[in-house]
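What follows are several structures.
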Structure 1
Amino acid sequence: MKVTPIQAEHLDEVGRFLHQHLAKRIPPEAWVRSLTHRWAADQPNFGIQLRTDDGRLVGAICAAYSDQTIDGRVERFCNPHSWCVLDECRHASLGLVVPLVRQPGYHFTMFTPNPKVAQVFLGLRFKLLDDTLLYFPNLPSLRAFGGGRFVESRREQIAARLDGVARREFEAHAGIPWLEFVAFGVPGDACLAIYKRGRWKRMACAGLMHVSDPAAMQRHGHLLRHHLLLARGIPVTRVEARFLAAAPPLALRTKRLQPKLALTKTLADGQVRDVYSELMALDI
């Protein structure tokens, strides 16, 4: 067996492999697109691959790299995901993961492991992230009117409402069609929200995947809730508690069933976000 980095010339073959052996509903070209977002200045690989001595691809684990600005510092992330090895080669599976997570200078995240994979990563000193989920009603608000407040959900107009980190986060993800974006707040104090539409108890639900500024969300979240209800017809929002400074009014607390893990020496749970990951790059 040969363990080597996935490079650009391998992507088409890796895409076909993952389509055939991991998730047939995701076309090969979608796998390739998910791996080619330029979210990092330095892209050392696209993951790690396992091949037989005669060159046959029998395993792969993907990796998304990103440079993220957190509290004014640029932090480097590696997000391993989509670990797939053919049954007859499972004995060599760990050899894919270890070279990836031993790369120096990165925070590592793993957001979509099944329970067995989660146990493997826990054995590699990853830690479980806070699993508190909040469900809260999107209520109309009289404070949504006047005072320079704005809500913008048109993609072509959102960037003009944002600056700094929030604008860079929007521009990095704006081309992903299944994501929804809302900029809201007041000039000079705006927040970006990224969500996907789903269902909860037979109701439309906004699965809030990212909040660019928890403090701005605390000040202006009523604008987002007002917009989701009246402009989008979505009565409920779901969000991980670690993304917010405080729970919104009438929030119901529950637990996330999907394990999420991180390997970092310096970042708190709330600083490990879902942006720049397979959760954004793949429609899952």
Structure 2
Amino acid sequence: MTKLIVLLLVCTACASAPVRTEPAPVSSVYSVQGPTLTGAAGWADSAARLIDKATITNDLPSLRRARSLLDKALIAYPNDALLLHYQGYELYREANLLDGRGGAEAGDVPLVSATALTKLQQSLAAGPIPETHALVAMVMGRIIGLDQTSGPRLGPQIPQEMNAAVQLGPTNPRVWLLRGIQSFYTPLQYGGGLPTAESQLNKAIAFFETDNPTAPAPSWGKAEAYVWLGQVLQKQNRIAEARTAYNNALSVQRDYPWVTNSLLPSLDRK
């Protein structure tokens, strides 16, 4: 209840050169398709693939391996906007996973979230990336939920960051995915609600049809957009449509334990 109250408040505010090394090889699951990337781009691509696979499978050790990979990369390529972006993105995913597990592990969420915000802000200082702005908004909301005293400082920045994300990437599907997730948790009278979330998630899905980022740019989220759309539909008791959305997620990402082990079975209990 406290987190909900906080969310409502937020929505109303709405010396020498380092040695450069190449990324260590990763397993064939994460192998680069096409020309092999080198330098900072190679590190970023390897980390991105680790993060995305670990996110789908809820694999905390692999997420943390990606973090270690990025720490090494930033020694060789300090202040690289994309490497810093992926550091913040990994920490965002890690905080989500820890919070979902609860228990003692959830005690790490405040520090992980605060570190995510720092890395994402450093990334924006090095170079603007639409997804970075949107992730900043999401992380700020979590931090306020964990510590209400940060609300007056961070609350007004959340709509600013999300608006900056849309302005920088008006057809970026990951931006619209994160907006839809935000609206899913925000009541109608505060600018969110299920109809708004549905519209934003459908925009994300439409934009994913023509989304073709060049590695190592962010490319995650297509299956996830169907997952969140399914949850929006399920909340409205539109069970057949929700089932279609979840199955569409599986058509994009066949191995998706959240869908197969939790979301689809939950429809059968209706």
Structure 3
Amino acid sequence: MSSTETTAFLLNGEAAEAAPEETVLHVARSRGVQVPTLCHHAALQPYGACRLCVVEVAQGQRVRLVTSCNYAPAGGDVVQTDSPRVRRVRAAVAGLLLARCPDAAVLQSLVAEYGSPDEGFQPSDEKVGPDGCILCGLCVRVCAEAIGRHAIGYAFRGAARRVSSPFQAPTEACIGCGACVFVCPTGALHAQDLGGERTMVEFGTRVPLFTCRSCGQAFATVPQMNALREQNRLPRALLNLCPDCRRAEARSRAATLLTLPPAESTR
């Protein structure tokens, strides 16, 4: 198969095509088919940790469950995204996650949608890691893949496994960008801006805030801005402005250029 050929398969009884390396999840969502995920983000590599995106795939007599976020369909696959078997598995997964994090609204919604699992999963009294953490890995992966810092990772094994900074202590690798807070699907992570510094609450890291030279509002952290200067070689005057003031200055410069008289001919 050439790199430009597509793969034909059936998705919920309808003909569908996938580009090379395109996953079932991507094809389904592009066609308006809703498949739940908690560990998937378009900016990151597929991971398959939460298992909520399972779909049923039939190839001849063989029928199996796969995680749609990292499964590229084969020619002739018959994919069902909402079969009774798929719904039972999603109910079980959501029930297990809810037992770990009973206060997470997103998990409560999933259990309400897919029903209570056949097994009765009871919440644990033991607190492991940040409240609401389901170990989906989004925070760890966005820090490593998108930000390039590796400031947080996994600690311990088995039931004690948790997301943590190295040695469970504040780390200089963290630039306080807040990407981990932004992608967390359950709201388990928090950042607090107070007194001219940002605190990554669950990891104890504190970094100074960077203020706009025009309006004086804090809009990033000092380590974050230093990293941007190193990576992008952007002009200091541009980076010293918050997004709102940057847009205002751009509009002002554009208006000035429009009012300038035309340049005289050099002939």
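Every number in this text was worked out from the coordinates using simple rules, so none of it is lab data. Note that the coordinates shown come from a computational prediction; the quantities given were computed from them, not determined experimentally. Cβ atoms are built from the backbone, for glycine too; each structure is taken alone.
Table for the structure above
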| item | result |
| --- | --- |
| Read-out distance in nm of label points 7 Å out along Cα→Cβ at positions 67 and 91, computed value 2.3, structure in 1, 2, 3 | 3 |
| Highest-scoring label, criterion being distance in nm of label points 7 Å out along Cα→Cβ at positions 219 and 243, among 1, 2, 3 | 2 |
